[in-house]
Structures are given as structure tokens and as C-alpha cells.
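Pasting the structures here.
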Structure 1
Amino acid sequence: MLTVDELNLLLRCFSIGNLILLASLCIGRKLTVNIVLLFALFVGFAHYIVLTAPVSYQLILSYRNGLLFFTELLPVLIFLFVLDFSPACRSYQYYERLRISTLVAAIVLYGVCFLLLAGRGVLHSISHVIGLILLIASGYLCFRQINDDLVDKRRTYRFVFGGYLMLHFCVLVLFELFTSQSDGNLYLSLTNSALIFLATLVGVNIHVREPQPIERGLAPQPSTNEQPSDNSMPPAMQQRAAQLELLMSEGAYLENGLTIGKLSEQLKLPEHRLRKLINEGLGYKNFSSYLNSYRIPQACQMLKDRDNAEKPILSIALELGFGSISPFNRAFKQATGNTPTEYRDHHTKLSL
């Protein structure tokens, strides 16, 4: 019969094995910032598992600073990784450079705090507070605009990952902030081990079934509102695509706050089928990109029209269904490479 400590250690060993398997599944994939962050997350989780294991303090004393460094760095790694779920962040011109710079800065800062100063005094508490803030922000990013995501498997991944962050790590950080008995609580440690094992097991399952569940949310979109060729969709989907195109051509995309749920009601089509149609049939990764494939071309026409030369950009954005000018500016620049003002000024000069 296994003791609590033995079961605890066994679950942690299995968890590290799952992390090694996850890392092996990523070998051979194109080296990107996300892949680097994934490997760093695997290393960080492994160090966290060892640091919180119910073993003699003397066994880890010689490497305690390294364990602390990677463990305390985990919330930063999670936040930088989850940041990729946000199309608004990805549209920023220096997005990848900013992520890399933040990662390097965090490594230097945490290296000084934990490798050199051993996290003494108030440094450890400050790190916990920062970690809690980053984990809450990461959970928010996972759930923010999740219904806009048209890729079902990625939506599931976001929901599981976000839920795990909010329910597990935040509770642990809060527990460590407000109690001094976490290290001696065998059952809390066992629960922690079980949750870690479950998370790594789910991670393996997701990556085996879907090797790239976190692909970019924005794919290159068509520059016009043309339908795909008839050969690219089955007949039933072609019919639904024609109905959708008719509805959009009548101006459905101009509705402010239009969601995929509202559009499915207008089409009298279940929401999951509409998601599949726009994603698999028309090739869009998120609903906003689909709407913008109609809104941005019309915005271009309105900005080139000399009759609209004095019309404020905000008015044009609101007429096209945008809730404010910021998302309109981001979407327009992403599609055309220019801000709406630059685009209008350029075409005004050409018409003179």
C-alpha cells in the first residue's frame, strides 16, 4: 500500500515524464518564439514539481536557487505564451520583439533575485504578487473573446488552459501568500501533484490529437468578398455559404456588436455549424477577421470617396459596425499597411 508521500512522488515522476513527452512532440517543429516559450514552460514546470516535492530539504539545498529561479519565472512564461491568443496584441508591429525583450529582461531580473540573492527577504513575496497578477491576466486572455475563435479545438485548449490557470496556480499563490504551512501539508501537496499530473496528461492528449493547437489566430484573408470555388466545399455547405453571402451582401456585417451567435440566429443555422462553415469552408480563423473582410474593403471605398473627405474617421468606423476607433484602426492597418488617415490622405493627393 502506497503512503501519501510515495503516491505524491509517483504522480510527480509521471508528470515529469509527461513533460518530457510533450517536449519530444515539439522537436522538429519550426523554431518560433512560441516553441521557445513552450520548452521554457516544460523546464519551469519540471523545476516547480521538484521544488514542491515532499523530499528532504537537504536533497535540493545545493540546487535550491535554480529551482526557485525557474519556478518563479513560470508566471512570466505563461503570460508571454498566452499573449499569443490575443489578435490585438499580435497585430502590434513589434509584438515578437517585445515578447523576446520581456523574456530576456525577466530572466536577468529573476536571475539576480533568485540565483544571486536566493530570493531572501521581501523579494520572494514581491515575486508571488507579480506572479499572481500575471496569472490572473493570463486567465483573462484565455477567456477574452473566446467566442470569436472559430477553431473548436483551439477554443477547447484556451478554455482548459485558462481554467487550469485560474483554479490551480492562483489558489496556490494565494495559499502561499497567506499561510506558512503549505510545505508541511501532505494532502495539499498531494492535491497539487494530482492537479499537475492531470494538466500534463491533458496536455499530452491535446498535442497528440492536434499537434499545433495554438496556431496563429489570424490567417491571410482574401482581399475581396469572393466565395471559394464550388469544388472546395460539399454541396450542403455551398448552399449555406450562398445564404451567408446573401445575408452579408445585404449589410448584416454593418451591425454594431454583431456576434456569431446573432448571425446564426439570422441565418437560422446552429452556431456550431456556422463556425464550421466560416472556418473550414471559407478559411477564417476568427469571426472578427471574417467581418473585417467585408468592412475594410468598404472602408477603403468610403475613404477614397471625395464626398467623405470631411467625414471623421470615427463616424466611418461606427457606420461599418466597429464599436470604437481603436479596433478599426488596428484592423485597417493590418489589412492595408496604413492607418485610415494615411490611406485617405494618399488617395486625396492622387485625385488632385
Structure 2
Amino acid sequence: MMLNIPILAIDAGASFSSAALCDLNGNIISYAKGGSCNYQNIGIKQTRDTFISILSALIQPLHKKIHVEKAVIGIAGLDTQKDNTIISEILRESFHKLGIDVKDIILKNDGYITLLGILGERAGILAVSGTGSVVWGKTEGAGIVRAGGWGHRIGDDGSGYFIGHEALRHIFRSIDGQDPPSAICKAVLETLQLPTTDELLSWIYSTSYSVEKIASLAPSIFKLAHARDPTAMAILQRAGQGLADTCMTVIQKCHLDNDHFEIIVAGSVLQKDIFVYDAMLNAIKEKYENFTVHQLESEPIYCALLHGLRSFGSCTNKAMIRCQMDLCEWESKIL
């Protein structure tokens, strides 16, 4: 006999993933975490293996197969119809192998699910800047708009990768004499544990180079900016302006120009330091005034659960509080 579960929520991020089973009162029945599920970064096989591992840990305490009424799944790297097809097949295989029967699936980009979960029926935008960047927008109706988030090769403006890449460009421009020397070169070499710029150049064109490692340079640039290094400050100012431009594009597309709206900020670049955050908001305020800014304090998995509860008409204040409290309790058990 199958156990009937109303909601399965999955947040599959670029760095780690989490999954939860929830009833209509907001009670978390089971919770599990695992690694990245972005198939574009780790490949289809590893993505499938990670999904199976997380879902197996999720259902193991229940000791029986389950039937899920609605699965709300937000996945990093889901940007095209091809992505949707690939990920849908990965999920189908994973569910089948574990004996999980799912009636209805909502499968979207993780930012889309976070936006709907946190805003509900309200209008606003979600600006995310971590390793990469993207801005999502929502009208008071059902209209959803996106700008950016096309990856590092096309443009993750204002992201950790953008900041790190700009730092590398500056180093070699300074070697050419196009930029004045700065403390950035020393900071980057120390962060990457490389002795010289010759070794740095070799590393850039080696298999050791990665998006994550370039993004990891961002904290060093923040530190230098707070020490008033002009080049570091200029890089972070450009990052903030790039994010502001993307935000304002979304504001215009959502026709929020004349209405009050919310800006939700998320990601390490905007939440762990004030420099890019201030630069972005100052640029937006030059054109718009009627908005409120909030930090995203909830985990994306919570936003996915809220979206699931809303789809059943069960997203009451009591259910939301219970859901958040249970998530904190489950998280503490895993840690």
C-alpha cells in the first residue's frame, strides 16, 4: 500500500540540493540534502545519481513507496525546452527506480519557483547574484519575466564570476600598461595559491580553471574595496550597475514603473557584503522610488513548499509558520 503525500518540493541548485515531503498543514514529513543537480555542470549521469541519492534518503525513513499529489521542482540550469526534456527524463527515471508515483509535476528554473513562492500574488522582482546572476520579475497577475542568467560565457553581469573575471582582466591589462598596478594581483595569486602571473596564465587555460574558482576570487575584491583600493571599488561599482541595468529591464517589462513593487535580493554577492548591494540600489533609485527592498531570508526549498501549499489553497499563516519551523528542525538534525 502506497503512502499518499500531498507535496514533494525539490530545490536543485548549482552547489547543493534539498528535498522535502509536506502535508497540507505545513508539517514536514521528511527532508534530505545532497550535491549539485545542475546537469550542465556535472553531466546527466551524475545528476541522475544525485537525484536518486537525495530521493532515496528522503523516502527511506517512511519504509514504503509513496504517491505524491504534486511535485514542485526548481532546478538551476533549466533555461530551454531542451533542458526541460533532459531533466524531465532524469526525474522520470529517478522516480521509477525508487517507486515514487507522482500525479502532477511543476518543473521550473529554481529562480522562478523562488519568485512565486516568496511573492505569492504580489508584484516584484527577485535579483540573484552568487556565482552567477539572474533577475526575475512578476506582475500582480501571473506574468513572469526574466533577464540575465545566461551563464558565464554570455553574461552573468554583477555575479561573483563577473567580479573574479574582471579582476583577472585587470591583472593582465596592468601587465600591458593599460591599467595602473593595484593590490589585486597579489590578492588573486594568494587566493589561488599561485606564485607568479605566468603560473596564473597557465592556470587560466588549464583544466583546473572553473567558474566556481573564478567566483571564489570575489571576497578578495570586496576586502580590497573596503580598504579603498580604487580598482577593486571600480569593479564592484560595475557589478552593481550591471545588476541594476538588468533589474530595470525587468521592471520595465513587468510595467511596474508607476506602481509600488518589491525587490527581493538573494545570493552571496548581494547578501554577504554591502558594496554591490548599495551600488545596485543607488543606480535603481535614480530612476525608481516606489519600491521596498527585502533580503531573501528563507531557503529556496521553503519557497518551493509555499508554492505547493498555495496550489492546494492551503498556504495559511499557520501552515507557513509550521513549515518554516519544521525545516529548521530538520536542518539541525542533518547538521
Structure 3
Amino acid sequence: MENPRIVHRPHAKSDEEMINALSREYPLWDLLTSIFASGIPEYEPLLVIADNDAFTVLDGNRRLAAMKILNDHVTYEKFLPYNILRFSRSNAIAKINEVPVLIASASDTNLWRSRLIRHAHLPVPWTSFARACFVQHIENTQGITTEHIGHLIGLERKDVDRLMDPIRLITFIEDRGVWKRSDVVGTRLYYSFLIKALSRSNILRHIGWDRKKSMKLINVLNTIELFTWLFGSRTKEKNTIIVEPDSDLDKLNIVLDSESALKALRSSNNLEEAYIYAIESRFALRRKLIQIDETIRSLIAESNEVPYPEPHVKTIAKSIRNTADILVRELENKSE
């Protein structure tokens, strides 16, 4: 069984493990009802390739799982929808002994293309993470470009990159052996969190991906830190700090603009406290600038009364002007 929609594959390859994995990602109730009533139609064959003395199913794994559930409905009763349960308990479900299949060749160069288009556009929903993993598999095994993939599935380059950049980042960190996706807290990795995070400037700057998107520039430790904030960490016993993705990622982006707020986040793992700290720091800077402005205006008034200012006074005034120019440029850069 090979299904690109199943990202968290079970270690065991038993029918029960695979059925559990499929059902967890994509509930089978509607499909079970349909196959119970009409079977698997000949015009919707399973796509398979030969695998020694058996076959590996490439497309049609959900249909195969539904068939196995119906054929062994006592064992898999928990997966049955309510309207089929009464037939199961009276042993009135007929076995499906034959399934239509289309046998493909594993060496067929067009096989990956048809699967990419099929899985990219099927009405059955699947997660962005599963989709990205599947496209990455096609990239790695077929050596095709991002532009080509976008052309096949009807996406512009920027949209393909938006989907694929997070999985490229995840793979880069995993390949270094310093983080594993299995470390995330919970039953799934919320890929959409990372997609949205990588659209925010200070988050990109934090991991070293804000200018040229070169993996050579990635700050590995800060990226692991970002993954911990987004997904939690079993080994570090930390939960994700993201509850409401859009607003919380905006808050994180603001926190990363303040060294003191970032320090607070690292010590407490509490986004709300760090965000309040960042906002207060911004107001503190505003108050200080107002005080400095008032002081300088007072000095200007005093300078008008000095007939012959000492040379070192002019030097200090020029230094203040240069420092003020630097401050303005810094603030302008942060507002871009």
C-alpha cells in the first residue's frame, strides 16, 4: 500500500495498522457506504504495480481499505458507519472477492506524471503537508523542476514555492540529524503553521532566510527553536505556543523584533507575556524619544543665547546628529 496522502506512516505494515492510518487521516464512512451498496465499479480500477509475487497499490488505497473492512467487518466494526452496523451484527455483509485493477509498470516514465496530476486535483481533501511530501518525492525521484510541477498542476512558481519551502526547510534540518518530525507534540504536524510563519519578515530573519533563500544561510538552532514554537517538542517537554495561527504568528513576528521580548519568550515559552513585553518596549522607546526631542529643543533655545560656542560643543552636537540619523534609518528599515 502506497498513499501519498499518508504522511505519518505506521512502522508495522499490517492491514490493521494501515487501515488505522488511512482512517485517521481521511474518514472512510462515505466510501464504506458506497462500496457496501455498489461494490467497486470496473471503471474505477485500483492502480497497481507488480511487487515480487504480489502487487503494491499506488492509487485506490482507501477503496482497498474499505473492502478489507467490509470483508472482515467483525474485526473492524469500529470503522463501520451506523447504517451498516446492523448488517454486520446479523452477518449480512457479503464478501468482495474480486477487485478491478489496472497493472502499470514501475519503470513507466509517465507514471509519476499521471499520479501527480491525479493527486493534485482529486476532490478528496488532503493536507498541505501530505501534498508537499508527495511533490517533493516527485522532485527527488524524477529530477524535474519546480516550474514543471507548477505547470502540470496549474500553479504559478510562487505558489509552488509557498507550498514547498516549508518541506524543504524541514528536510534540511532533518538531514542534519538534529531534529525529527516525530518529535512534534500531538498526532500531526501542522504544516500550515509553517507556511504562514515563512510569510513573516522577522521570522524569516530569525532563521536566516530573509534575503537569498539559500539553505547555506539557514541558522539551524534558530530553525529548531521555531519548530518547537510551532509544533511543540516531546523531548524538550514543550507545547506549541501557537493557538490562533494568524494572530499568534503576528505576535511572534513582533516579539522577534525585540531582543528583550525574545529573551522573555525563551525563558517562559509564553507568547502572550513576551508579546506584551515587546509592545511595552516599543512604547518605552517612544517615551525616550519624546524626552530626547524635548531636551534637544531646549538645547537649541539655549544655543541661540550663546555668542561664541566652544569647539567641543559643536563636536558633540554633530555626534548627536549622526546618531539621530542612524536611529531614523534603523526605524525606517524596520517599517519596510
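Please treat every number below as a calculation from the coordinates, not as lab data. Bear in mind the structure is a predicted one, so any value in this text is a computation, not a measurement. Cβ atoms are built from the backbone, for glycine too; each structure is taken alone.
Given that helix-only ellipticity at 222 nm (-39500 (n - 2.57) for each DSSP H run of 4 or more, over all residues; to 500), derived from a single structure, equals -15000, which label among 1, 2, 3 identifies that structure?
Label of the originating structure: 2.
semi-axes √(5λ) of the Cα gyration tensor in Å computed as 37, 25, 16: which structure among 1, 2, 3?
Checking each candidate, the match is 2.
61 is what came out when percent of Cα pairs over 11 Å apart, for residues 193-232 alone was calculated for one structure; which of 1, 2, 3 is it?
Attributed to the structure labelled 3.
Compare mean count of other Cβ atoms within 10 Å over residues 105-112 across structures 1, 2, 3 and report the one with the greatest value.
Going through 1, 2, 3 one by one, mean count of other Cβ atoms within 10 Å over residues 105-112 is largest in 2.
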